[in-house]
Structure I
Amino acid sequence: MSDRRLVLARHGQTQANIDRVLDTVLPGPPLTELGRAQAHALGGELGDGSEGTVTALYHSPARRARETAEIVAGYVGLPPVEVTGVHEVFVGELEGRNDEAAVAEFRRVYDCWQAGALEVAHPGGESGRDLLDRYLPAVADLRDRHPDGGTLVLVSHGAALRLAAQELVEHVGTPRAEEEHVANCGRVVLRPRGSGWELVAWRAAVPGGLPSSSDDVTG
């Protein structure tokens, strides 16, 4: 059996990222010109085999994830497939805001999740447990669909994929995944270990040395 990997990749930049807007409702905004360049850089790295041979390409229902995957598809020669359950955490009453109070509240809630208090929810939105209860089964289903090796790429969202990656790694008792912010088109690479996963790499930076949004929040 060939090496198996799961690449959780964040989408490219949107205007909401530039403006630090909490943007989580589907379908969401398109990529910016820089976001498309970031997606091309991601596609180039995945297409050159840096994470193994890509055998499947998936994306969340969000427009920014779909557009990123469509660009990556040109490099890996695979059709992008939409999968549900892996969209960004819904922030409820914070949606569309970028004021300091809203950003601080988002980060407070996320810090609670990092500390293990997954039951804490955004006001009128999802908790960490809500997010994991939809995200982790989707990842398990993708793993079951591809038992014979190769690299699965899932284009998803910053806050969602970070929390999911940390939960997947901890599930089998490996060291806690790094908690570093994942920039646009950055990625977390996992491989199966027993019934769970282990961390291969936490590639937080934008690929290709391209610039990233300054202090973006989520999406």
Structure II
Amino acid sequence: MPRSGLTRRPQLADEVAAHLRNMITSGEVRAGEFLRLDQIAADLGVSVTPVREALAALRGEDMVELEPRRGYVVQPLSRQDVEDMFAVQSDLACTLVGRATLRLTAEDVQRFTAINDDLLRAAEAADAAELERLEYEFHRAINLVAQSRKLSWLLRNVSVYLPQHFYSTDAEWRFGAVRSHKKLLRALHRGDVEAAMAETRKHVLDSGARLIAHLEEIGMWSQD
């Protein structure tokens, strides 16, 4: 397990949970593997407490299960599970983009464009952490314009299951995301709801197809 040197902050358990969630959804750890608290804490440079809290949270998400006297074990993640996650994300994201398209102003589009310009610079610099932050900020800025708080909350909770580091370290995906955003921005500028929703759906489902291809390549479901 890679050492990422997570810093000590109040939300540390959430960061550990995100790290482990990414490992599970990217196939770095597989169903049936045990996640050892001491080992995870040592690898991440944190105490056992946030790791325990993170694993308890993941248990509530059906990502891991606690076996008496043995510890936390990774639960199965099927191809259907992955397809379902992206299908739900696609539907929610499209609804939000459609609503945002009808509400946004020219100033909003300029703001989104500035974020995407920063995203391009992060992609060119292969700055994974900055790219992940800006990708989140780009879509969050659009979703806020939709003025649908609960729907945005639902989308955010679905999106946490996407292994962000898997995408941000892939050069093809990085530049593909920037191109997709530019197409979306053109649709938003025109006020074209259908085109904005179509590009959003393509962006999400292409990301899903990329992850599924990766999981198949590493033999995630070879024994199914």
Structure III
Amino acid sequence: MRAHLRSSSAAATPLGSGGLDPDELQTIAPGGHYLALRVGFAFPREEINNLPEPWVERYTSARMMLQDPVMRWLYANIGAVRWSEIGLEDPAGILVEARAFGLRFGAAASCFDANADGERSYGIFVRRDREFSDGEIERLAAHVVALHAAKAAPASLTEGEVEVLRLSMQGLRIKQIAYALDLSESAIKQRIKSARGKLDARTGLQAVSLAREYGLI
């Protein structure tokens, strides 16, 4: 539960086509938003949470996630919907209680990779004053899709590049990696350089960190 609704100061995620900049997102969802990006078996690769802190604390302490109709919808659907149109039972009265914390009108958007990895990204967006318009719903859905795509792991790393990063993660130096793989040090340096370019990493250490984040090593 805590892993899915906690405050986060995550760095800005590069946006692809359809993504909203922070000012646009604030205009559309002035009451706050929560994003879970690339959720695999259990936890998201990245969270961005600027929902009201009192609500985050209440939601987390009361373990509301398992009974939350918004979360049930997000894990069972793709696309976007207003909270008022979800149509699922709310026996715990979570949405009623949310209104008392200023979360009066909400929207939810979800996307999912239809492949073996099966990663999902979703967003929760809030207004205090009115329902989201159809156009706003479409833009929020496109924003989630853009963030989901931006956080996709590079598919172009070779097995050799991944192996070098894995050995680097274990603390081996270039000379040791070259010995372990029976390759020249220049070949190892080239693999690291290539991996850095594909991962958009400035250093070898950052490449290792990003590869771990993407679940490649």
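A short reminder: the numbers here are calculations on the coordinates, not readings from a lab. Since this is a predicted model, take the numbers as computed values, not measurements.
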Here log10 I(q)/I(0) by the Debye sum over Cα atoms at q = 0.15, 0.24, 0.29, 0.30 Å⁻¹, for residues 135-190 alone was calculated and came to -0.56, -0.89, -1.09, -1.12; which of the structures I, II, III was it taken from? III
Calculated from one of I, II, III, Cα extents along the principal axes in Å reads 60, 39, 34, and the structure in question is II
Highest-scoring label, criterion being relative contact order in percent (Cα under 8 Å, 6 or more apart), among I, II, III: I
Which of I, II, III yields 0.98 [Rg/Rh (Cα atoms, Kirkwood Rh), for residues 95-206 alone, calculated]: I
